[in-house]
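A short reminder: the numbers here are calculations on the coordinates, not readings from a lab. Predicted model only: the values in this text are computed from it and were never measured. Cβ atoms are built from the backbone, for glycine too; each structure is taken alone.
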Structure I
């Protein structure tokens, strides 16, 4: 079994969302873990040390210049005794100072001195989140191994709308479980993932495709690599960066994807996220098809593409754990249960794509197995991926 961290150091930045840190403290305590809070000077303007001390049942630290605390504890020791450091809310200013390696207050000194995993839950105005400086800071922190959650999207205290809201405390808890529990849990395992759409050519100009963005598959590849796995990502035509530590194979059509999957075997886990086109044109034209002026619709003869998931489900080299995805617009769980039996998969992860899931930032999934259905709350796709990978690691253990 994977275990929740026993000691968490919670760094609280100065933003209106700081009040949610109090609920996060309560949830951490309910999990049976010990939590020590560090408030930035700006954070004290939004939530009081007394509130956090009452909830955490621990002293709250606010300054480097507290002689009593330095004698009894010391900020270096404080940073090293935690199993996990969580920054919530991680404001634009606080993440910029983290990225720059500054140590001009207690919070940044602890963050620079710690040798433990660090997770940041951002909260800021939408334009601040989308600014090139913040994008660069987030990329730098992630490159150093900091887990930076994706913010929620919605209305903000300033009146604007967009990504930048602090994730709900329950989602942060799910990310803590996934990030901490999955750490190196897949070391020595080969995880094969497919992602994105396929493009089936009609002629050199046109093709049959779908609206899959590839974001969920790429997020799963990143989470599996974080968990220590050797990851092979077979990607359809998408313009997404390759996650660190992932071996990427680019394909275009369903047949190319099927061949790449076969070439990547054997593997311990296969997660078939790609939205593979069910059909292709039987006689794709070598030149652009032209209208003939009669108004008649050019006939397209369609033939069925290979079923990659079913092929793996009945293969000699079937992975130890085979997971398929079911993107549905109605009767989501019922269709997934039927697909589970038909495809020979161990799990089917079902989601309703009738809204903004394809191309969107969030997802709500249901993990369907022979034992029943496990529904996850709506979360950013990166957090959905970490939750799934934590369950994969648990299943393999």
Structure II
């Protein structure tokens, strides 16, 4: 005999169906290309949500950043509409014993949307095109500190086609498994792990698709939720492979946790010390410096000068421990790395221990100005530098993406 749902269960399902089903259609399926069809509705919802929280409308650019303020507003707008629909539905349909048929329909609809999304995203990596633009010359010439957090992630993925293809294969397999009734649960579990990682990467590397990836993760978790208890029983059975005495078991448990605790303490201490050393600037010369002028034997250096080539950029790392170096960059972009010792107002540079030291005197008239003088390759050099603030500092953890003009250069740096 089928047990009727309680009033609270029915109300909860109506909310899930209206809010969740609407977001599935508007956002998850919209992300698959239907947003062009939904655009008038999405714009109206964005205006509604924006008027509630800001007192004014919001322009929704469906070709722009997916996490724009307008995108968040249209989600809020739909939630408000869904609450009204739920209230009307509750008044008109209070006598229905349950919504099992609608629940099954919502499950299939969610599973299919997740499957298609995983196939689309998986193919974008399995055919390694999604991050391939990071190999274009415009991205290759950038200084690492100027590369946005998103492009750091994209560059990491795009640098290795095999790794990108392997990540795509996992998403492809998840999407394919979700299409069949016998294998959908395995596909959904794969999607939980795959989209959990994608969402975390998008969140921490400021990739402007946090809403969509987060929704796909929620869908994957939601459709597997009825099986969590059974999966937990399998995972947490904790059976001992063979019988042991109580004393031996207690001794083994104590030794196990003592060793694990010692390993954790040692690793945490080492990590904390290393992090402090890396972040602890020892002097004002530490930083990246860009040349404002550079002379060789009293004459301005030319771009084609070979020995010594002008140092257009210098990076001085003066941190605690072993984190010390001077890196020079010439106009062609090549860099040379030196170990150094600092004595009063002098830097002694060596590439290897057996090299003759290059002795440079430095002077700072202001914290953001640096002058270097000395002898390099038998010639007197003098370089005047200003501190260079790198653009990475403008890329940070954020949920709402700023509006940017969409053009070929919009993703640079």
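When distance in nm of label points 7 Å out along Cα→Cβ at positions 93 and 325 is calculated for each of I, II, the greatest value falls to II.
Once FRET efficiency 1/(1 + (r/R0)^6) of positions 197 and 261 (r between Cβ atoms, R0 = 25 Å, to 0.05) is computed for every structure in I, II, the highest value turns out to be that of I. When mean count of other Cβ atoms within 10 Å over residues 221-228 is computed for each of I, II, the one that comes out at 14.1 is II.
To which of I, II does the computed value -0.45, -0.63, -0.84 (log10 I(q)/I(0) by the Debye sum over Cα atoms at q = 0.11, 0.14, 0.18 Å⁻¹, for residues 253-332 alone) belong? Derived from I, not from the others. For the set I, II, ranking by distance in nm of label points 7 Å out along Cα→Cβ at positions 37 and 341 places II highest. For which of the structures I, II does the calculation of mean count of other Cβ atoms within 10 Å over residues 85-92 return 26.1? Checking each candidate, the match is I. Set I, II, criterion mean projected area of the Cα convex hull in nm²: the highest-scoring structure is II. Work out which structure the value -10000 belongs to, where helix-only ellipticity at 222 nm (-39500 (n - 2.57) for each DSSP H run of 4 or more, over all residues; to 500) was derived from one of I, II. Only one of I, II returns -10000 for helix-only ellipticity at 222 nm (-39500 (n - 2.57) for each DSSP H run of 4 or more, over all residues; to 500), namely I. Between structures I, II, the calculation of distance in nm of label points 7 Å out along Cα→Cβ at positions 5 and 285 yields its largest number for II.
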